Structure 1
Amino acid sequence: MNWQETALIFPGQGSQVVGMGKAIADKFPAAAETFAEADDVLGTDFSKLVWEGPEDDLNDTFNTQPALFITGVATLRALNASLDEPAAPRYVAGHSLGELTALVAAGAMDFANGLELVRQRGRLMKLAGENSPGSMAAILGLDIDQLEDIVQKAAAETGEIVVVANDNCPGQTVISGTDKAIDKAVELSTEAGAKRAVKLAISIAAHSPLMQYSADEFARAVQSTPIAAPDVPIIGNALLRKLTTEDEIREELTKQLTSPVYWRESVEIMVEDGVTTFVELGPNEVLCGLIKRIDRSTTRIGIETPEQLQAFISGT
């Protein structure tokens, strides 16, 4: 494994599944210890929720965010415990929430402090959703410029907020805003020839101005969280650049709630700087699928089971 051509990446909301991390924890003590530590930090049997559900509770953003964060760190620790030396990638990155997992991987934040910040993030995003209701929709088959025009038109026609929230890969974008504006944007996208335009099963308008309700309180939480300069550069989804200092990381996290997720562009930056292999630590290999559509020349490896982890170690 040429670590200088490798990036470790971590998924965000939408990748979660009941039972994630259980097989890894059963096989690797480092992963089991991570889940146990999380239970202590959160003061609850959170592992049971992750591993047994119920699914509706896991899908509550208040729980989804720490669940994915814990699973990602547990998988990383299992990997590092199995290598002669800890992984030393060229970059780390994460999609939205996954960016906080990446900060732990980069040595910029310790696990306990990161988990507390993630718990706050989930709570505040849920609170913002309750006070500024909205929704999100996936739009397939339109390019980003078309979609920017469509959301501007939908906002003008409805007098309400709708923006591009996630630029995931060519032809796959997510929009976010009020229900009325989202419905209009979905209608306009269909008329413009979108292959698919469908509202998502999510009750918050993430990565939109509707998150501003909680953005200031989250910024205070970020400022009070111990953060250090990372050992490995992170590509920030919001600032869309390398994050190499404490101040840059704080700025990135502060912008996260209301800024779009520029995932396609983040991947392109890493590829342009020599990354040829992306290793996704977490469930469902969603990011691997997106990267395949961004640049098919890359190698994409998902690690969510003991078998996948062992196979990866054998090839390093």
Structure 2
Amino acid sequence: MRRIFSGVQPSGNLHLGNYLGAIRNWARLQSDYDCVYCVVDLHAITMPQDPAELRANTREVAAGLIAAGIDPETNILFNQSQVAEHAQLAWIFNCVARLGWLNRMTQFKEKAGKHRENATVGLYAYPTLMAADILLYKATHVPVGEDQKQHLELARDIAQAFNSMFAIDLFPAPEPLIFGQAARVMSLRDGSRKMSKSEASDFSRINMTDDADAIAAKIRKARTDPEPLPGDEAGLDGRPEAANLIGIHAALADTTVAEVCARFAGQPFSTFKAALTELAVAELGPIGAEMKRLAGDPGHVDGLLHAGAARARALARPILDEVSKAVGFLMP
């Protein structure tokens, strides 16, 4: 059996980068894997959160996953805090992982910044909870971006260390699934910066809930350069905004950057942007409409997450019982 686990932060304001970088790929994996998808609200509180916003964002992200094609009946979709086994296994892994391993985690250094002494223990131990998320379901594969590869390596190290420590072949070593094309969608206002909900200008990103008019306006105003589109990928060197827009077109059309360059070679950006707008509206329009419909029925979304959590617990509990027995805990 091949099982995927993947989680998404309930950060709200899902945008094109989230969709092309992860969510669309998750939907496409459903036919080939047993999928467990999680809105990781326990991870979210490693940084300060407004409780009402956290609840709203959790629902919004769940709605975005469903609207993008993830079937909560076929797969398991839930929010992390409803399955206490995640936190229980994370504590056991805190007693397996080594400080040296966590000290090498670059994301903690980036998020803690210069005020590392004021960072929470939760932020520091974030990777052991991530390992617990994955291994609690004995996941064999994890879709990851380049910035998460280090955390997956830690999960593999913890799995191996636990198996060795307790002389048991309990956890598999999960393999990464890395998707390349347009996995890093850049800002529409600055091609050197990743598309982000935190950027001040809403015109820097295409939100998954944007309607056709908003998508058209943002693409029309997206930064470009005065040269026509190149005929090959080499012509994109030193042109980050052009590279970004062509990469977005390639990803949305399920084609290659080379093919997009060949199609639009020598044409002005006005022509290309019109084609990109049509493509983006066709892809994102139905998703945005469904997200808005689901947002109007929060009880339905909560019910789907609750049902998913029950199914997740049914998978997780026997595996945690195996872990507890191996560790030496008294069992009921």
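A short reminder: the numbers here are calculations on the coordinates, not readings from a lab. Here the structure is a predicted model, which means the values were calculated and not measured. Cβ atoms are built from the backbone, for glycine too; each structure is taken alone.
Table for the structure above
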read-out: Structure (1, 2) behind the derived value 0.90 of FRET efficiency 1/(1 + (r/R0)^6) of positions 120 and 176 (r between Cβ atoms, R0 = 30 Å, to 0.05); value: 1
read-out: Origin of the value 2.4, where distance in nm of label points 7 Å out along Cα→Cβ at positions 184 and 232 was derived from one of 1, 2; value: 2
read-out: Label whose coordinates, when mean count of other Cβ atoms within 10 Å over residues 96-103 is calculated, return 28.6 (choices 1, 2); value: 1
read-out: Comparison of 1, 2 - label where Kirkwood radius over Cα pairs in Å is highest; value: 2
read-out: If mean count of other Cβ atoms within 10 Å over residues 64-71 is computed and equals 28.6, the structure in 1, 2; value: 1
